[in-house]
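Just below sit the structures, each encoded as structure tokens.
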Structure 1
Amino acid sequence: MKMQVIWDLFHYGWPDDIDIFSTEFVSRFAKMVRAFMQVLIAETDQIPFVTPVNEISFIAWAGGDVAYINPFAKGRGDELKIQLIKAAIAAIEAVWEVEPRTRIVQIDPVINIIADPDKPEDKDAAEGYRLSQYQAWDMLAGRFRPELGGQEKYLDIIGVNYYDRNQWIHNEDPMKYTDPLYRPFREMLQEVFDRYQQPLFIAETGTEDDLRPVWFNYVCSEVLAAIKAGVPVGGVCLYPIVNHPGWDDDRHCYNGLWDYCDDKGDREIYQPLADELQFQRQQIEPLLKPQDG
């Protein structure tokens, strides 16, 4: 089976001696990316696919606004987002300096937020929050804060991350996809494509326990509908592939295709999800258009 690796160059971590808010961070990151690319092209003759900075919007919120992950700051989300945009642009230029054919993959979550129908006064706030999901992509494209150096060429392939908690009523808990107020995922994919006119794919999706095959069926059914409507979706990535300890605790998360390995190194597969995965491959793969060079 052929496999296309997408190299993720920044995924929530950096050396302890670097202040991510400093100008040194941007220059050192670009140097690291350039060195990585030199190694990569020496090892393969394939056209590389690279994600310079994964989930800029999420890192800015989680690390800059609510102190959930590194750098555990509050009230600095916009500052962190701008810094990550600068780093991503510097990284892309370093990538293309070494291998101009490289495809750039920009990944962020997509969300939907609405006001409670009984609270129409929240409508503007909810819509403003919803539209903020596009800030990072707009910055990279130079549509917002153009002084940062963004250009449309930096949006090549768009990856959207989508989970069962990505839609909610303003200031309330996530909605279930069966809620009558829930926006169909196909419409969200159509909106992203209409806005940027670039090919896209589902970079992450999944959930826990017995809902794993049910959720995957929903997402893939919506992707199939989007493809048939003309949205160039290039694939769906199940995440995670293996179960793992929880982010906030060490609980055993049953959210993967395979479980923890046993004493012999073997992993038990979760057959209902495996069956659903095979079924959806048969439905979607014939319609996919490869994102080659």
Structure 2
Amino acid sequence: MAIMRYIKRYYVEIIVSIFIIALLFLSFYPLYMLVIKSFKTISDDQSNPFGFPKIWSLENYEYAWIVIKPYMYNSLFITITQTVGIVLIGSFTAFAFVRFDFPYKNTIFYMIISLLMIPGIVTLTSQYELVNKLGLVNSHWGVILPAISGSIPFATFLLRTSFSGVSSELLDAATIDGASDFQIYRNVMIPISKPIIWTLVITSFIGGWNDYLWPSLVLLDETLHTLPIALVNFTTSYYGMTGGYGAPFAAYVISSLPLLIVFLLASKQFIAGLTSGSIKM
């Protein structure tokens, strides 16, 4: 009877808890399978596909690292370069809109952020034609430069909102003390806006690291491929030869480590940026 009274009293909380547990299960079960299978041999996976490995083997990781190591370097170069470009150009542009007065400033700003309303898939063909005419097909810069230009509207909108919250009295005081515009940008705007900047860094890094479609169109030479392309090819070929997924799953785990490291290093700033009011979730 006590249990029934408890259920009647807290039935809403119980239903919500069950729903949350179900969502957590659906979210973490694929991750569980990914990690578990990455330690299994092919025979172990076939005989016991859902259980723990009989022997925790690192052979899959050794083989996966040999296969994906060159592509890891490609992805790191592309992702880091385009992330730095997005943050620098976006912050310069946002600072210009906040700091300076020039004709049609608001009109230009609204024209920039209106580009956010255009789906990227719509401009895919024209973007490829432009990259081809510039001779950037089969080049890492053919991936980096379009990624930077496509992210500038969001970066400008995000950082302008944050920069606008900086007190004008603080900027005037810095000007009176003899600080140049670049010094104000570097010593005032950037330190105050670190949470939002780190939020932009994380979102840009994740987007660049996981991008598959555009690099697969531009990077024709296999030696230039990024990790997502290499992982798809590796999974297909390995399963065709062995009928298993152990080594590809190990490659997926390895490829997720840079994202995990970046998030752990900037998690506090990222959470602060999401809750600071500059991003409306």
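Just so you know, all these numbers are worked out from the coordinates, no wet-lab data involved. Remember, predicted model here, so these are calculated numbers, not experimental data. Cβ atoms are built from the backbone, for glycine too; each structure is taken alone.
Looking just at FRET efficiency 1/(1 + (r/R0)^6) of positions 120 and 208 (r between Cβ atoms, R0 = 35 Å, to 0.05), which of the labels 1, 2 belongs to the structure with the highest value? Display every interim value, and only then the final one.
On the way: 1: 0.50; 2: 1.00.
Comparing 1, 2 by FRET efficiency 1/(1 + (r/R0)^6) of positions 120 and 208 (r between Cβ atoms, R0 = 35 Å, to 0.05), the maximum is at 2.
Identify which of structures 1, 2 gives the largest calculated value of relative contact order in percent (Cα under 8 Å, 6 or more apart). Before the final figure, lay out the partial values.
Working: 1: 13; 2: 31.
Largest calculated value belongs to 2.
Suppose you compute percent of Cα pairs over 30 Å apart for every structure in 1, 2: which one lands on 50? Walk me through the numbers before you get to the answer.
Details: 1: 35; 2: 50.
Label of the source structure: 2.
-12000 is what came out when helix-only ellipticity at 222 nm (-39500 (n - 2.57) for each DSSP H run of 4 or more, over all residues; to 500) was calculated for one structure; which of 1, 2 is it?
Values: 1: -12000; 2: -24500.
So the calculation was done on 1.
Another question, then. Tell me which of 1, 2 gives 2.1 when you compute distance in nm of label points 7 Å out along Cα→Cβ at positions 32 and 240.
On the way: 1: 2.1; 2: 3.4.
Corresponding structure: 1.
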